[in-house]
Each structure stands twice: as structure tokens, then as C-alpha cells.
1. Quick check on the output: 78 is volume of the Cα convex hull per residue in Å³, for residues 100-155 alone, derived from one of 1, 2. Which one produced it?
2. Computing helix-only ellipticity at 222 nm (-39500 (n - 2.57) for each DSSP H run of 4 or more, over all residues; to 500) gives -28500 for which of 1, 2?
3. With percent of Cα pairs over 26 Å apart computed per structure, which member of 1, 2 shows the largest figure?
4. Taking 28.2 as the value of mean count of other Cβ atoms within 10 Å over residues 204-211 derived from one of the structures shown (1, 2), identify that structure.
5. Could you figure out which one of 1, 2 the value 15.3 for Kirkwood radius over Cα pairs in Å, for residues 28-139 alone was computed from?
6. For the read-out relative contact order in percent (Cα under 8 Å, 6 or more apart), a value of 15 was computed from one structure; give its label from 1, 2.
Structure 1
Amino acid sequence: MSPALVVLLLSLLLGIQPITTDLYLPALPALTEGFGASMGQSQLTLSALLLAFGVSQLFWGPLSDRFGRRPILLWGLGAYVLAAIGSAFAPSMALLIIWRIVQGAAMGAAVMCARAIVRDLYTPLAAARAMSRGLTGLGVIACLSAPLGGLLSDLFNWRVALLATAVFGAVALGLVALRFEESAAHKNPRALQPGTLVRTWWAILRHPTFVAFALLSTASYGGLFTFLAASSFVFIRVLGLSKTEYGLVMFSMALVYVLGTFWCRRLLPRFGVRRSVAIAAVLTLAGGLLMAALAWAGLHNVWALLLPFYLFMFAHGVHQPCSQSGAVVPFPHAAGAASALSGFLMMIAAFAMGGWLGSHMDGTVYPLAYGVCFWSVCIAAISWTVVQKHGEPAPPGRA
């Protein structure tokens, strides 16, 4: 496969996550009112999807190590399209949640395989750069997702917004079916044996490089998820933006993230992975503390939330490429399992945060601001301690 095709595939496979989450966010308040649902139920359409996304990767990872990335992608993307159609036509909130759970589980195959493909094809530093390019594509998709969701919701309704995810999934499925060549050069015939699974997962979980980067990716995604889960209610209901205006807010966030991935590719050749992460953490901490301080001072407006979060998202464009690639680098023969465990930890944090937000959203900006601040402090602490100590790519593990 050509480098351009690999980047395109990575962009679509990684971009399926913001399409699935961001595109329907502008319609979330209207969806909640339409079903007469509670705030907790509406949050469950997102947090349950992400929990299924995380748990499913524990199964997709070993399956891809055993059978290869291509068959897992075909099955996963096929199931994703069917679940997206089911979500769009769900007659009740309960069925919508069920279909979203299935959609999240299917999405796990795409994102997990994308991370594993990077490890299959690239050396450690090149993997971080390739992941950065793929996540730039994700950022472009995220730029379009929320504005498109807001526009479709305003012109039609939330069902059309959810149906658009099926179209995206079908495009990704077609490209994989027609152009993707298997990237796993050596399949592991013992990958699914219980004893092998336990030994593999234990070897991954006790590897300090994996722990350092998995913690960083988890904390970084926790901050992003806090914004995703709370922002539609805060900006639309509390601050009075329209769905289309909120879509533009999300567009600006994704654009800043794209710029951050470009910055990442400039930092890496000069400073390496560990110092790049440490530099970005300065911006992360500044953004989180500023957002909390402005909220505490009573400045409750759009810019008091946006400007600090721009700092967070710019640094997020460094933390995610470095952490997602760094977590799988030590495991050339178990990249699927390492990718799965990293993704699982990210989604567990997101599910826990979704539950907290569902019970603490009180019609103010405080849960959003303080939640982002919490994760910013975690990111800085991880970046300046365990990543500096254990973040140097280690010799390949035996997992």
C-alpha cells in the first residue's frame, strides 16, 4: 500500500470515533426532549457506546492478532453500518441505547485495528509521525462532524444526523474491502488460547512503557470526553447557542486539534517523544487551570470556556499521537492486544466520567470547567513523571 493510502485508511478508521460521537452532539438536547428522557438516559447514549467500544477491543485485539486486521475490519465495519441504521430508526430511548451499544462495539474493531496497523508498518518514531498524520485526518473529520450534525438537525432531525454515520461507515467498509492489504505479517495462531491471552495481557500491563503511555492517553481522552459529553447542554441550554452555532464551536475545537497534530510533527524530530509530551503538558495545565479559574470567578460565557480549551486541544494534538503509538511500540507480535488494552482503559475513564456528569450537570458551567481542570492536572502529572521515566521506546517485548 502507498503511504498516501495508509494515511487515508488511518484517517477513516480513527475518524469513525468523532463521526460516531460528535455528529449527533448538536441534536442531543432535542433527542432527549423528543423521547421525554432524563439527562442520565441521554448521557447513556454516549457513555454506554464508549464503554462497549472499550470492552469490545479486548476481544477484537486478540482476534486480529490471530486472524489478521483485514477480516476484523470487514466484520466490524459491516456491523457498524447495520447498528447505525438501527440507531437512526430506533422507536424508543431504550432501543436507541441498545443500538448505540452495538455501534460502539463495532467501532472498536476499526479504531483498534488502526493503532495495530501503525505498529505493523512502522518503527517507533515513524509510528508516532504516522499516527500524527492519521489523527490529523481524524481532526479534519471531527471539524466537519459537529457542524454537519447541527446542520442536519436544523434542516431535518436527529435521526438524519445518526443516519449520516451509516454512510460514513459504508465508505470506510468499501475502501477496506477494495484497497486494504493485510498488514500483520506474522499472525499468532495461539493468540486466542486462554493461557496465551492471560500471559499476553499480564506482560502488557506490567510493561512500564505501556503503563506510562496508556495513562497519558486515558487522561488526555478523559479531558476531551468531559467536553464532548457536557458541552452541548452547556453551550445550547445554559449559554443559549443554536445547534448550528454549537456545531461551529466544535468545528473550531477540532481545527485547533488539527493544528496541534502539525505542531507534534515539528516537535518530534527536534525533541523526541518524551520532551514533546512534557512541553505540550504546559499548555494542557494552563488551559485547565484557566478554565476553572474563570468559572470560579463568575465569567460564564462562551469565550471563557473556548479560549482555555483551545490550549487543551492544541496540546491534545501532541499527547494522543505520542501516547497511542507509544503504548503499542514494545509489542510487535501483540499489537492488537496492546491497542485493545489501551483503548479499554480510555473508555473506562470516559464511562466513569459520563456517569459523574449525568448526576452532576446542574445547569451551570461548573461541572464542565472543573472536570476539564481535573484531567489537565492528571495529564501534566503523568507527562512530567512516568512518561519521562519510562517513555523511551524499549526493546520489543516477548508478548
Structure 2
Amino acid sequence: MNQLMKCVAILPGGLEAEGVKELIDLGAYSINSLKRSVSFEADLACFYRIHLLSRLPFRVLRQIAEFPCNGPDSLYFQIQEAFPWDVWISPSQTFRVDVSGSTFGLTHSHFSALQVKNAIIDLQRKVFGERSSINVKNPDFCVHLHLNQGKGVVSLDSSRESLHRRGYRPAMGLAPLKENLAAGLIHKTQWDGSIPLVDPLCGSGIFLIEAVSIFLGIPSGLNKSFLFEKWIDFDLNLWNKQREIVKNMNLKNYNLPKIIGCEKDLDIANQAKENISHAGLTSLIDVQNISFQDLELPSKKGILICNPPYGKRIGDEHNLINLYKDFGNFCKKNASGWDLWVLNGNPNLSKFLYMKSTQRIPINNGGIDCRFLKYSIN
């Protein structure tokens, strides 16, 4: 076995169990569920495989140092001694520093980031006589510091932007559901491609795209570039080998049941169709530009899933009451025997479905405390 790296996958809150399972399936070791994250160990091949195939993390951090930290001076000197920065980052390369958490004397993330930046560039000046520039949007390296209870953990971020971005989504609605959250919620429904899947309020189509992509085994990161390609221990041959393995995986056949999205707003329905086209799934997902009240469900019973507005980012809460009433009536009238999953961020609205949920799973959706509600429709 090659040397293992300590890593952390940052996840949407509530999807930790799904993150653990995904990492097990991808061959990681020493997996431990944390709050909104999962720690694990991986060799290089597994690390590369995770970036090609995982659908749930926002970020993957490679831990490079851990040290006691009790203030600004301590942080500065510990950073300089923690890692061979002069070997890894040359003055011709740019970097940025991200900080999470706080500890004694270090309660402002911007100030803590400045201390880390100063420690690295001062070391570079001493060694090279020159220093790297800071590039927030498009850095060559992203250094991540986490502070907690007198301890600092320094990591390298494997990507400059969040891994939830798949690249198929040029069009987004007003309150877009992130792709990794949608993927995790699909896992929670246990939909396996054998029964119809319908989103009666599909917005930009993300639930359906992620569901079909998961079923078919479509890689999430095959066409992306990553910051680890600039790390000094990057193994190009191994990376290309893992990419070839993923490219040549036998995708499941297209023997899918009806996959239907419903969106009454024409512009948003067209956004969904554009996203589906970019994902290469136009022949598999049917988006209908109608109200859910006019939707004809497949005769075979299946799963309904949706993320209706909460009255926080879109719509007025009072005006949304009728939407929930109408949707509840539609389900009871037309979807007997189906399961319904609703991502809800406003319990004052979900009660107007007038149905009793059989599961209530806490989920964090972009800072909104939500519940993923399951209903067995009678």
C-alpha cells in the first residue's frame, strides 16, 4: 500500500452518513463521521478516484500539519515550521488562504488568514528574495487553516472552487439547489432506477439530473482540473491511469422508467432543459412546461421529490400557503401508493400539505435549517 494521506471531505450538514458510504465505496480508509464533514485516509490512487467519482463533497482537504496555537505570534511561527512551503510553493506561483473556526486570540478569520499569508511570504523572501502573489479567485495553491480549542490544522485544498459544480449548469434559478446536496438527498430516497421519479416543482432540474447521473455512474470530475495537479507529489501517470479506468467503466444501460420534471414558468423550464442537455441526458429526462396540477403521473407507482419555495429566498410565506395546499391535494388525489420526499425549510408551510410525514431528516441547505420529509401517500 502506498503512503496514506489524512484528508477531510466537507459535506452539506445532514449527509454525513451518505458521505461515509461513498468514501467506503471509493476505497478510503480510517473513515470517521464528523459534523458536516468526514475524515478519512487515502493513497494517491484513491485520492484521485474520489475526485473523479464522488458526488457529495463541497471540498476535499489534505491535512499537512497540526500544531498547538494560542495566539497570533504562535500561529505565525507554527505555520513557518509546519511545512516545507519553499519546496511546495515557488514565488512564481500564487496562493490564497482560507480560514475556518477560531481559538484564543484568533477570532477573526480575515486576521488569521493574514497571519498565515505573512508567515509564508516572509519565509519565501528569506529563501528566495521574492514572494508569491495572492490570487483569491484563481490561485495555484489554496491553503486552508482550521482553528479550534488551542489547535491549528493546516490543509491543502484540492480545488479552487467548490466540488459541487459539475459543469453542466450554465442556467440556475433564483434559489438553486446545489448539486451535491441534491445527490445526497437522492441517496436518502433509495431510488434505484427501477421505478418512476417525478419532480413536480423541478426548477432547474437538479434532482433529476443528479439521480440519473448517479444511476448511470457518470463521473462528476472527469472533465475538471484540480489544484493537486500542481502539487510536487502529483503522479501524472497514476492520474491518467485512474482517468482511463473511469472513462472505460461500463455505464448502466438506459433501461430507465419515466423520469419527469414539471415547471410552469417557461423561462425556468427552459433553464432545466438547457441543464439537462449540457449533462447529456435529454433523451432520459422529460421536462414539461405545465403546472403540477395538470401533470399526468406514470401508471407505475414511484417516487415524487421536490424542493418547493420556503418563503425565505423566493416568494412570500403567506402567498405560498395555497401552493402547499394545492400540492397536497394533488398528491392525495393522483399519487396514491407513491412516496413523496419534500425538502422543506419552513414548517409553517409544510403543515399545509395536510399529510403526516413518516421521516423527518435534518438537512442544512445553504445555511437554512431544513427537514427532508418523507410521506407515504395513501
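1. On the way: 1: 78; 2: 91.
Source structure: 1.
2. On the way: 1: -28500; 2: -10000.
Going through each structure in turn, the value belongs to 1.
3. Details: 1: 48; 2: 57.
Greatest value across 1, 2: structure 2.
4. Values: 1: 18.8; 2: 28.2.
Corresponding structure: 2.
5. Working: 1: 15.3; 2: 16.0.
Source structure: 1.
6. Numbers: 1: 29; 2: 15.
Derived from 2, not from the others.
Values in this text are rule-based calculations from the coordinates and carry no lab data. None of the values given here were measured: they were computed from a predicted structure. Cβ atoms are built from the backbone, for glycine too; each structure is taken alone.
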